[in-house]
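Q: Below: a set of structures, written as structure tokens.
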Structure I
């Protein structure tokens, strides 16, 4: 059963990659960006992924904005992260503030997507979390058991586990973190310390403040959030890094447990974030 579930997850991840990767010139997302200024026919999968990104943008007050594509490239994240890290440092390009998620045109009925000229979509903030959500729900129903899916720091638990899953929450893979248990819902960590690289003048990372078009430099370097879904958790964890204090009010209103690490290492736990021995 584990082999079949793993194969199904990999197949879904491959479909999402073909639809929404900005690193693949043959992806549907690349076609939308290349043909900016016109409506482009796309698959129902990309319709869903774009729709999710727009909901996240709305829920975050624009902090998680899919129109940061040009800004991410200008910051230097124009290839696979390992390539970006290992090549000779390049100067950062001119900052490109986000055009605004309201500029995206999505026709769900006939499956078409369009952005204005000069605008590029980047669905990295939501597509991975959506995949974790989708896989966990489908596999739990298909196999009749509890399922935990983790994709690059985005987790989703579905089903009814006999005992909660034990999760180590850390800033980077392999580092010592804090242990929590997760019985259901989504748990995500966003950080500006992992996908980072050197430019000729500074360090850069992949989380963009859409207001400035530059890598975020707010109060928190890492945010971990629990919510009913991985997409919702990721929306808030990304927003907290992207816009800092501006996102805190929305998180507080939502009441989702969170663990925030400031630039100096100070830890703040909010809304009932579990201690090391408590369930999320």
Structure II
């Protein structure tokens, strides 16, 4: 739990795998307690107590509700959602996102339903930018900064949203998928390469207020995503309650959908109800 950075990330990328599911190390505690019960071992009881204490010191603060105000406290509400290209009800998903009351909605994996999302969201969001499989819809005027080159096809964009409190740079990204293979283990090479390209674009951004959202196909604990996450703050970590797991929607085990910020103050963060996607939408209220 405390030495996960020492787990080698060589063949099989075991380090990334461990860090992606790090909170689930809590499952070692009931195993140790069962061993203590079966063996009537004081040593096993102590081991379980130590593991519980360590997990609590590492993750206990995450379980506290850190939101300043669940329904307000910010100037800008942001929602991001991987809508799943195989979503059976894109129109219903779009209506649910519009009903959230968000000022800015970012979507990933639009696929063939792009026109449906454009049509449904247009009634609430006057301004929109779509690049490839990602898009951004806003109540406020938007300057299209163009695609961000992270993959052979468009999977990221940059835009500037002109809020009543001034401009905010937005990056919407869908990092490449992670693959599992018996031969190569946890396959993260393409995702990590995309993360490095995205990090270069973020470093070049001059606006002091920055919001980076999307499906990162990895958690903020994953060392391989450090080029992107370093220098940014997680809205969920700072202003949410719990781990905010977002995938898979039926039984979330990891938060791979992120809202990261620089130069703004997260006031609350939460997950929205499930849609037809295999991801949950995630939201944050930000004070500019």
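What follows draws every value from the coordinates through simple rules; no lab data is involved. All values derive from a computational prediction rather than experimental measurement. Cβ atoms are built from the backbone, for glycine too; each structure is taken alone.
Q: With relative contact order in percent (Cα under 8 Å, 6 or more apart) derived from the coordinates and found to be 18, which of I, II does the value describe?
A: Going through each structure in turn, the value belongs to I.
Q: Taking distance in nm of label points 7 Å out along Cα→Cβ at positions 48 and 64 from the coordinates of each of I, II, which one would give 1.7?
A: Corresponding structure: I.
Q: Match the computed value -8000 of helix-only ellipticity at 222 nm (-39500 (n - 2.57) for each DSSP H run of 4 or more, over all residues; to 500) to one of the structures I, II, and report its label.
A: II
Q: Ranked by distance in nm of label points 7 Å out along Cα→Cβ at positions 136 and 256, which of I, II sits at the highest value?
A: II
Q: Ok, one more. Taking distance in nm of label points 7 Å out along Cα→Cβ at positions 40 and 144 as the criterion, which structure among I, II has the greatest value?
A: For this comparison of distance in nm of label points 7 Å out along Cα→Cβ at positions 40 and 144, the top structure is II.
Q: Using the calculated result 3.2 for distance in nm of label points 7 Å out along Cα→Cβ at positions 24 and 264, pick out the matching structure from I, II.
A: II
Q: Could you tell me which structure in I, II was used to calculate mean projected area of the Cα convex hull in nm² as 14.8?
A: Going label by label, the one that fits is I.
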